[in-house]
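Engineer: In what follows, structures are represented as structure tokens.
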Structure P
């Protein structure tokens, strides 16, 4: 009989002792080495190498946007679902939208909503510079208000939520009717810098994320997977 003391949570992250006991580099270099290995194995380039990008003068892509591994995952998921219609909540400068849009067939469309006109204008220029303005529709305004404008449209195959964390549960409820059966919700930042792990979240954004997680936990309509990638990502495949 095995006398091991390994617990289920001891081996689910690559930087845990049970999974990196053979790493011989300096501890402070581990995450850089891990990232480099993953992007090389995946054939991933930085967004600025993939696209011609105009950046925001206030926030960098590295600070505000999804990381390259998450971006590749978004692109892969859109392809796997064979999506033709994608909705994105939270455009920023348009990088994640372009990764998903290039996974669409020629007839596919991506609708993306950005609250702040400053970022929307940069995104619009990035879409045009990279040849995506014919397959991406950018809407400016509060996402919860603009969602109502989408209710009459054909259901979406993939919905990516990366907007105001305080309203995640509201987004989810409003968007459920326009996700097709077999469609996929992708929800970013579901750990919100660790606040979602607290029994009582300490921030309004953390409480918003926690409200969403509690809501989907009660739902039997989805096959669910929460991933510990970056700030957390939740996949909900509609049954």
Structure Q
């Protein structure tokens, strides 16, 4: 497969980097206290949506098709879960999650029904894209159990075209979900490029910069090129899955 230069990467235009007002919840807000989204009417069971893995053509920040690097030509798909409901409370963005600005997003309920749907859809995508495809975990939400991490490990073992990138707020030093994610990433980073958010490590991590932060924070991190306006979107950058070097993000 090869990327077509005139292919439109995004159905919607991305916001200008640095523009837009972040929404941060007070500790007394019901969504903060209960660990739920601000938009419960936008939470769906897997059988209520057409597919749980959506084309990233619908994402203003990600883009439809990898445009460079070893996965050039691979279509990109996204999975969106419910923010806070699937996330650890240790997440540094618990109150300021960018899901607070995403009322339209379809959030899928985690659990056995989702996992069954994912198994079927990954098999279907393998048939359609035998040369490879990329899944972004998770636009919103996070890994919610060790068994769910194992599901992705099993899918990677069973379906060679599957590649994954994303971020997790789980700590790599814990003895549960975070440790399982860290072990899988260390074993197969080329196909499971999931970074630990909020960690100032030189490799396989990411963090959100404070307004006056030094971009590399002394760990050799690179600032997200898309946020700096140096590339159009994730699809035209490819840094997140091309390298294990840590990445720094501006608050958004």
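The numbers here are math on the coordinates, done by the rules we state, and not lab data. All figures in this text were calculated on a predicted structure; none of them were measured in a lab. Cβ atoms are built from the backbone, for glycine too; each structure is taken alone.
Engineer: When mean count of other Cβ atoms within 10 Å over residues 76-83 is calculated, the result is 17.1; to which of the structures P, Q does this value belong?
Structural biologist: Answer for the origin of the read-out: P.
Engineer: For structures P, Q, calculate relative contact order in percent (Cα under 8 Å, 6 or more apart) and state which one comes out highest.
Structural biologist: Q
Engineer: If helix-only ellipticity at 222 nm (-39500 (n - 2.57) for each DSSP H run of 4 or more, over all residues; to 500) is calculated from each of P, Q, which structure is the one that comes out at -10000?
Structural biologist: Answer by label: P.
Engineer: Work out which structure the value 0.90 belongs to, where FRET efficiency 1/(1 + (r/R0)^6) of positions 44 and 148 (r between Cβ atoms, R0 = 25 Å, to 0.05) was derived from one of P, Q.
Structural biologist: Q
Engineer: Among the shown structures P, Q, from which was the value 30, 23, 18 of semi-axes √(5λ) of the Cα gyration tensor in Å calculated?
Structural biologist: Computed on structure P.
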